[in-house]
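No lab work stands behind these numbers, since they all come straight from the coordinates. Note that the coordinates shown come from a computational prediction; the quantities given were computed from them, not determined experimentally. Cβ atoms are built from the backbone, for glycine too; each structure is taken alone.
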Structure 1
Amino acid sequence: MTLDQWLVRIERQHPKSIDMGLDRVRAVADRMGLGRPAQHVITVGGTNGKGSTVAFIEAIAREAGWRVGAYTSPHLLAYNERVRVDGHDASDAALVEAFEAIEQARGDTTLTYFEYGTLAALWLFARAGLDLAILEVGLGGRLDATNIVDSDVAVITTVDLDHQDYLGDDREKIGFEKAGIARGWKPLVLGDDDPPSSVLRHAYAIGASALRIGCDFFIGPAPGEAAPDLPADGHWRWRETGFQLDLPLPKLAAPAQLRNAAVAVAALRALDRPLTDDAIGRGVAAAGIPGRLQRFERDGVEVLVDVGHNPQAARELAAWLQAAPATGATHAVYAALGDKDMAGVVAALATGVDHWHLAGLPEQAPRGIDVDRFAARLAGTVAATGTRHAGVAEALTSVHANARGGDRILVFGSFHTAAAALLWLA
């Protein structure tokens, strides 16, 4: 079968699209003889910032000359994006070979789409002779398929409300699920200024060494120092007790990217493997990832594409819009999946958007909804009276045709929204 045929098959094989638990995937991994996927492993979980943090870790490690594998999800344009070895997406042939190996080993054990993908990545990594494997958690952490691997360093970027149907309805419950990726007596890097107490309690209970931003490592100068956080020469400072680095600004634009870069540096330093200051600086400057405030220009109109899909991500977008205002009007093209806090997202961005344009994602069933249902869900918000479009491409065509030079179009709301925008732009 081709890769596309395999993807159709694995999507339909398990009765549930999400079936959290480790027993089934661990049993198949054991039959496949999967051990550690690399000499060192970093697992990255959190509500927002996972993909960017993985990109920073990967870029820094590759600048250091390490052979690196990265497993991320979801993908934007092609499934191959989910598995990278030495900066290259896995080929169709490699993924098909991995899926065939899984099929031979699983017997009558059913696996979800994500579980198939995780096992395929681990199988390919084990054959690649990697110095470092970076695993991005798909959902939660404690029961996510990536958690069958014992990492050397665990990272939790942020904890906020998302996927409440699976993880719980407050930060404490969600934090407990995410803290499940920590391992006893191993570092746990935390990117939240105020992490949930459930995360800290779990780390203490298992003996994990929690390294917290703002407590154990810092962005900017020490208290009382005169140097600004962002010197005039465009650098920033990463520091911990007795050590500091002056680093170039990331090319990734959002304010949160400085925090993601700081967390990535802390995670790599926690490995206690030799790493030069130059490699860290080059990696921070080089790291890139599609769909994170990705900027385009079309006929004098700025187009920004972002995968942000929950209120925390929307607050970061709002901060960027305020810090870098457009010379003209700001148009928001918003398309979201039906299980998201749409009103919370709109509330976070309300003051930064001049015109709202809603688009449907009905083709992404069962979670995708058409634009009329979408607008009904937003009743009472400033976005509810915005223009309506069947899909993202239609919305972009209309908005761009009526935009003036100096205007800005922000396209956001889900990975599907960003993917549709990138295809339209291409």
Structure 2
Amino acid sequence: MRFQLVLVSVLAAASLCASIARAQISDDVVRIGVLNDQSGLYADLGGPGSVAAARMAVEDAGGAVLGKPVEIVFADHQNKSDVGAALARQWFEIGKVDMAIGFDNSAVALAVEQLAAERNRIAIAGAVGSTAFTGKACTPTEASWIYDSYALTTSLAKSIVAEGRDTWFFITVDYAFGHSLEADATSAVQAAGGKVLGSVRHPLNTSDFSSYLLQAQASGAKVVAFANSAGDMITAIKQANEFGLTKNQTMVSLLIFISDVHSLTLQAAQGLKFVTAFYWDRDEETRAWSKRFFERHGRMPTMVQASVYSAIRHYLGAIAAAGTDEAKAVMAKMREIPVNDFYVRGGRLREDGRLVHDMYFAQVKKPSESTKPWDYYNMLRVIPGDQAFRALADGGCPLVAR
């Protein structure tokens, strides 16, 4: 009889603890907002594909956490920081969104991370190159899941300078992302003994690169580096081929997505070297997940779309471990628990919000090397996470300084 009473007491306590844990979910729903470019020049790299990846993550987690449902909402920020900030503010204040993810635009990301911190919400960046996000603008409730301009440029620039291509000219998109790419690449080129002969900046979503390409050609630089991405990079590479720059100068893209190569075709993109966080055909795990994504979305995933799935699964796991969706408690668990999935192995979230993980040095295949659809990359080598990303002490995050 005594044993039965003890057992009943234990079960009652367990039930009470479970009830308390469930009560810690604000509004009885965990809401995740995917905020990105749904229809413009960055839509292929994230866009609707990131929404599909987010829904896969929720479904694979059982659709709930701590007994409460998980909902996905999404919106198009149109690559405008004021629009992105207004949407995020509405989400946090009225829509009861607990975590915003994606952004895929540095200016939008920098605005949203501050709003999230003010309202004790979480902001997780996808394709955000500005090092300021986890540097001088860092907050206790942000994370950056893929790369920054340092990781994209440092290893790449050093390798290309070492091959003898030691004079560079930059064609740079004129906002925070492009500025950060150019600055970090310049530092890497100079550290490796190379020289930067000049640079020119273009507006976002440019259709005519002729004047910029002529300046690059006239510079005589061995390397013309594109500090832009997606639609801008695709247009620039196509026009560089038309202008004949590829005959005498080496084209380097500081950021390539598999969607870009698909749009360019292997014929136009072949030989481009770059740094990436993910490739669908890297191993059995990446292939298995990517084939599921393809069945849903009709395209192989970019590193952005894969990262959205990874970050959401980790976020939901952290809520379960913390017993609450309160932002700072969840962030503490996200930092405590290693990230191990098809996207990242042995990843760790630092105090400044940077997810440290391996990056990969890759090259676009020649058409003759491709043996199947979406077979676009030669993976050249692994860049260990502690080499790929700048040291914690060098980032300028005030949270670390304190």
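Matching task: 12.4, 34 is the computed value of Rg and Dmax of the Cα atoms in Å, for residues 184-263 alone. Pick the structure from 1, 2.
Answer by label: 2.
One of 1, 2 was used to compute helix-only ellipticity at 222 nm (-39500 (n - 2.57) for each DSSP H run of 4 or more, over all residues; to 500), and the result was -11500. Which label is that?
Only structure 1 yields this read-out.
If distance in nm of label points 7 Å out along Cα→Cβ at positions 248 and 280 computes to 1.7, which of 1, 2 did it come from?
1
One of 1, 2 was used to calculate FRET efficiency 1/(1 + (r/R0)^6) of positions 48 and 216 (r between Cβ atoms, R0 = 41 Å, to 0.05), giving 1.00; which?
1
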